[in-house]
Structure 1
Amino acid sequence: TEVRSIFHGYTNLQEYYHVARPLLESEHYRLLTPADIRGLRNSRGVIIGTARVNPGAAIETPADLLDPEKTERLRRIHGALRALDVDALISIGGDDTLKTANFLYEYQNHHVSNEARVYIVHLPKTIDNDYRGIDFTFGFFTAVDVMAKELLNLRADCIATSGYFIVETMGRKAGWLSYGVAIAGEANMVLSPEDVYGDLAVDEPYVDPLTGAQTAQRCLSVPALVDRIVDLILEREKRDQYYGTVVLAEGLSELLPENEQPGMPRDEHGHIRLSAFDLAKMVSDRVQTRYEERTGRRKKVRHIQLGYESRCAPPHAFDVMLASQLGIGAFRALVEEQLDGHMVSVSGQLDLQYVAFSKLINPQTLQTDVRYIETGSDFHRLARFLETRTGQRPAWGPGLRLEPKTEKPPE
C-alpha cells in the first residue's frame, strides 16, 4: 500500500489534464514514507497545505450532477486520482470540504464504473465544531484553549484600565467556538448567530436573485446589540466592576442588515470574507459612543479579532488523541470495512463510528447541515449562567479610572 499526500487540497487536481497539466511528484504531491510522518502527532499546522477552491461551485441541485459542463472539475479530479493509481481518497477538512467529497462521491455514482471508482472517506477537521455526526471536531479544543488564554490576558488588562474589550472570534455559522472561548476565558457576555432573536433581531426584505420572490430575512439589530452591551457595562458598574470582556462570533457579520455590509467580498464558496469586515471594531466604536450618550462619561472600549493565531497552535492533548483515532478510523473504514461515502466519527471513549454522507448532506440542496447551539440546551444555559459569575465584588481595588472628557473645538 502506498500513500500519496496531495498538496493544497483540490487546487491542482481540478486543473489536471494528462498532457498540458500533469501532476508532478514533489510539486503537486508526495509519496509519503514512514520517516515523513514520524513524530508529527504534536506538530502544528498542515504540512500538505490547504485550499479554498470549490470544484462543485456550479452544482446547486441533484440534476446538476448529470450535467457534463457543471461536473467538469469533478471529472478532472477523478481523472487525476486515477492517473496516480489512487484507489481511495481520505478527505480532511470542514463542512465545505465534506460537501466537495460528497460531490465527488455522487459524481462517481452517476458517471464512473465500479472498476474505476475511487472510494472516499472524510475526516471532520474544523475549529468551528459545527458538524453533525460527531460531538467535537479536532482543532476545536486547541482553538478554544489558545483564545481563552488570550481572553484572560485581555480581562486582566481591562481590570487595570477600567476598560472593556470587544473580542471577535472565528465561527461563521454557529457559536460553538465563541461560546467555548467565553466559558473558558471568563467573558462577561457572549453572542453568536443563534442569539439573534427577540430584541436583537429585525426583519429586512429579501429578494431571491433566482426566483425574484420576496421574503423577510432575519437580521441583527446593531442598535439593540450596542445597547445590550452598554446595559451590561452599567449593571456591572453598580457592583463596582468597571471592566469586562464581550465575545462576539464573527458569523454575526453575515446577519447584518444590507446597509451595514456594503461591498463585502466573498470567497469561492460564496461566503463573506469575515476577516475583511472588522465586526469588533464597529461594535466597540458604537458602544463607546452610546455609553457616553447615556452617561455623559467616556469609557475605554477596545476591540480585537482572534482566530488565525489559534489555527496553527500546538495541538491540545484531546485533539491529538481525537485526530489520531480518526486517522486510524479512516484506514479501518477503507481497508477493514470497505466503506465508501462515509465520515469517520467517534463516540464515548473515542469509539469509532462511521456516518454515511447521506445523513450529513441535505439531499435537495446538496449542502451540509450545520449544527447550531440549541437555545435552552444545557451548553447554552451553562454560558448564560457563567456570564454572571465572572467576578465577585472586589474587597479592594483601584476603582474606576476616569477618562478625560472630549474637548469640543472652539467655534
Structure 2
Amino acid sequence: MQVKIDQIGHKGHGIVHIDGKPNYIPFALPNEIVELNDEFKLSKIIEPSADRVTAKCKHFTKCGSCMAQHMAPDFYDEWKKSTLVYALEQHGIDKNIDQYTSFDHTKGDLNRRRRVKLAAKRTKKSVMIGYSKAQTHDIIPLEECPIITSNILAIVPKLADFIKPMLSRKGVSHISITDYNGALEIGLDNVKYDHSYDEINYVNEQASKLDLARVVINDELILQRKDIFETFDGVRVSPVAAGFMQAVKAAELTMSGLVKRFLSDVKGDIVDLFAGIGTFTFALAQSHQIDAFDHDKFAIMALQNGFNLSGGVDELKLKTVTATGRDLYRRPLFKDELNKYTSAIIDPPRAGAQAQIKQICDSKITNIVYISCSPNSFAREAETLIAAGFEIKYLAAIDQFKYSAHLEIVAHLTRL
C-alpha cells in the first residue's frame, strides 16, 4: 500500500490517516510517499522528503535507541521543540520556548553521552552486547554509535570475555556503562555472581586488565580501583555507585547556568528538591544557604561529604549546605516546612512530583526553577503551578538526548 505521510508525531513517528484512523509509521517524514507492508510498517520510501538526510549510524532503524537520525537538522530542531509546545497546549498553556540548545551534529558535537545501558546475552559460541531492538528482546550487536563517548564505545567489545561466565543462555542481562571523565564504571544486572573467592579474584583480575574504575554487580558495589569524582562549581563530589547523573556534561552545564541566572540574586534561603549528588545545589551555594533533599541516602551522603571535604565555608567561601535524606513521594516537604524558603529548585524523575508541587503551591515560595526530562509531566505540573498564581517567566529546552524523543526542560516560574 502506498500512502502520503500527513504529519510528524511527538514521538518522531510519521502519521498517516487510513479510514479516518491515525497510523504511526516510524522513520517516515511528512509529505513523503511511502510503501507500507501488510502490517502497516514502512517497507520502502517512494518519494523522500527534502528534510530527509542519511543516518549517521548503520544500526539506525534496527536498534531501539535513536528515532530521528533521518531528520535534517532544522526539521529535527523544530520537531523537538514542538514536543514541548504540544504538551503545554494539552494543558491549556500558551508559552513559547525562550531558549533552545541543541548540540548540533553538523558541528562535530556527537559522542557526548557519558552513560548508556546495553543488553547482553550468551550464545553457543559468543556473547552479544548491544542495544535492544525496538519493542523486542532481540539484541543488535553494537559496532558503532554516534551518541556515546569514545571511551564507552571502545570498552564494549572488550567486555564480552569478562562477562561471559556470568551470563545465562536463557535470559537477557544488562550492562550499564558510565564514563566519569575517562574513568569507567561498569554495572552488571541479572548476572550470576555468588561472592565466592574465585569470583572475587576473577572480577579483580578482569577489572585490572580492562582498567575499569568501578564494578557494580546486581546493584552491589564489588570493587573500586580508582577515585571517581564530579566537580560542581568547584566542589568535588564522589558519585554514588550505579547512581544518577546527567547524561551529557555540556547539557548539565547549560542547566546549571540557567539555575544561577534565575536564582542567584533572589533573597532568602533556597531548597533543592530531588537534589541527587548536588548537580545544581552548588550552583547557588556561593550566594545562598541551601537545604537539599533526596530519597537516595547514598546520594545525599555524597553531596554532604563533597561540601564538607571541600572546605565549603572556609576555603570556597560557600554558604551552609545541609543535605537530608527523605522520600519526597511518600513524604513531601509540607507547606509549613517550605515556608522558611523563598525559592526552590526541583528536579524530579520522569514521573514528576505532584504531591510535592501541591505543597509548594500552598507555601510562601515565590520563585521556582523546575528541571524536567518529560514534557508531559512538566506540563501537567506547570498547569497546577499556574493555577496557584505562578507564571512561566522563561522556558528553555535542551536537547540532551540526541535523536530520541526525550527533551530536557528548565523553566523559571514566579509569583507575587
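Throughout, read-outs are computed from the coordinates displayed, never taken from laboratory work. Quick caveat: nothing in here was measured; it's all calculated off a predicted structure. Cβ atoms are built from the backbone, for glycine too; each structure is taken alone.
Here are a few things to note about the model shown:
- FRET efficiency 1/(1 + (r/R0)^6) of positions 119 and 319 (r between Cβ atoms, R0 = 35 Å, to 0.05) from the coordinates reads 0.20; which among 1, 2: 2
- Volume of the Cα convex hull per residue in Å³ from the coordinates reads 189; which among 1, 2: 1
- For mean count of other Cβ atoms within 10 Å over residues 87-94 computed as 14.8, the structure of 1, 2 it came from: 2
- Given 14.8 for mean count of other Cβ atoms within 10 Å over residues 95-102, calculated: source structure among 1, 2: 2
- Read-out helix-only ellipticity at 222 nm (-39500 (n - 2.57) for each DSSP H run of 4 or more, over all residues; to 500), computed value -7000, structure in 1, 2: 2
- Structure with the greatest value (metric distance in nm of label points 7 Å out along Cα→Cβ at positions 79 and 167, set 1, 2): 1
- Entry that produces 20.4 once mean count of other Cβ atoms within 10 Å over residues 343-350 is calculated, selected from 1, 2: 2
- Origin of the value 21, where relative contact order in percent (Cα under 8 Å, 6 or more apart) was derived from one of 1, 2: 1
- When distance in nm of label points 7 Å out along Cα→Cβ at positions 279 and 295 is computed across structures 1, 2, the figure 2.5 traces back to 1.
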